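Take a look at these structures.
Nothing in this text is a laboratory measurement; each read-out follows from the coordinates by a stated rule. Please read all numbers here as calculations on a predicted model, not as lab measurements. Cβ atoms are built from the backbone, for glycine too; each structure is taken alone.
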Structure 1
């Protein structure tokens, strides 16, 4: 086994969403990062290179038969990570995540444990939540967005209790992230059909699945805008509204050819969604944090 294959297995490109969500939660707390730099640093490392990376290794191991059809060049089906080393790495990285999380106290440890349980339940039989796109994508969105946001907000809070607006926004952006997770399923339709994975594009067809994913992404953001406007945080609400308009323009282009353009929307539309998350976090901070 070579180092490049190991890094590819952990998929660094996927680490960004939970790291970003943790940062958003930390910002929403209203606390100074300079006073909690060690918590912020450990939290970002934990959510990305450790917990998220371990989930990628676990997923690739249990998806090795599907990947042999959809992506035979992946490290495990290609043989660049031989034998059962894909499974061993997933276990080792999960245990390492728990060890590091212990430095963040009880909340950090249990939040990490829940995220890891979701990641294993997502991929591992007989539970294998990813067999159904509704359940599997929800498990991912909760772990990647909501749980990471709440953890960041709680760890920097003096009371270990995020504010109600912070909890609400964490829940809303978790729902929206369900649509983002669906974008990853368009490239794997053929393999998913053969292996019995009922992703939303398989269940609903590409066009309807694209429309549903877009609706799931947009609706929670509209609630965020409405809330910010209702508490007189007009600047934040208007910025997010502008980001929504830009997303709608790109969504129309995506829906016309969802299979061919899912990657395009992931590259250009999703950054607008997560930018709105950060704006919302600063809005909560301006309201009063936690």
Structure 2
């Protein structure tokens, strides 16, 4: 069987490899090269070395400010989304009436597109703030908390489903053994349940981290970076640079490459440490 699989392995892999190369590898290599060029189209690219990367950190580019705002947003989102999702999952795995209904209701926001969510939450938040004579984009803190609420509302249900799957796979005999030994509910949760669902925690943290860093649609629809680009996140900053400023296509491409490297490094670091916890337990 193994000999047969090895023999026909290239035939099965080739279609997927070709599609992956066309859709990802070739564009990535081309984009990496263009980040070192000045261009308006691929055909007129002129190599300029590290000039685009230097300009990306220059005054008026907003890349550093966008990175700072995105980092703070991501940290808060990871904590709030995962804590709320785990709490909901914990209670919805208990023998309560209507748990299936609530699981469906909490998951539904994840099915709605980011642009629609952004404009919907913008209207709702502005309706509340109108009572206080202000708007969502009047102060950066309103935009920040608006994005946090939107992110939580959209992501909690999805993460909850993953946590529910993890909680349902915890062996009941371990919980019973902890009770027999006199462990409290908190001790059982801390010493038994959480260590056993570390794979689910790893997945949820990775998804929350990557989705928070890559957030674009919701940022565009909710605040569009206002006021004065103080709520502009990295993805929005890159798109505005590439498509909104003539002659800055190379700078936008350089920002995109740095964005990819930053997110990849942070995500891989997070995966390494959380998977290490899985092995330890």
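Compute FRET efficiency 1/(1 + (r/R0)^6) of positions 51 and 131 (r between Cβ atoms, R0 = 30 Å, to 0.05) for each of 1, 2 and report the one that scores greatest.
With respect to FRET efficiency 1/(1 + (r/R0)^6) of positions 51 and 131 (r between Cβ atoms, R0 = 30 Å, to 0.05), the highest-scoring structure among 1, 2 is 1.
Taking FRET efficiency 1/(1 + (r/R0)^6) of positions 3 and 187 (r between Cβ atoms, R0 = 30 Å, to 0.05) from the coordinates of each of 1, 2, which one would give 0.70?
1
State the single structure among 1, 2 that was used to calculate Cα Rg over 2.2 N^0.38 Å, for residues 35-74 alone, giving 1.49.
Computed on structure 2.
One of 1, 2 was used to compute log10 I(q)/I(0) by the Debye sum over Cα atoms at q = 0.09, 0.14, 0.16 Å⁻¹, and the result was -0.43, -1.02, -1.27. Which label is that? Mind dumping the intermediate values first?
Working: 1: -0.43, -1.02, -1.27; 2: -0.60, -1.12, -1.24.
Among 1, 2, the structure yielding -0.43, -1.02, -1.27 for log10 I(q)/I(0) by the Debye sum over Cα atoms at q = 0.09, 0.14, 0.16 Å⁻¹ is 1.
For relative contact order in percent (Cα under 8 Å, 6 or more apart), which structure out of 1, 2 has the highest calculated value?
Comparing 1, 2, the top value of relative contact order in percent (Cα under 8 Å, 6 or more apart) belongs to 2.
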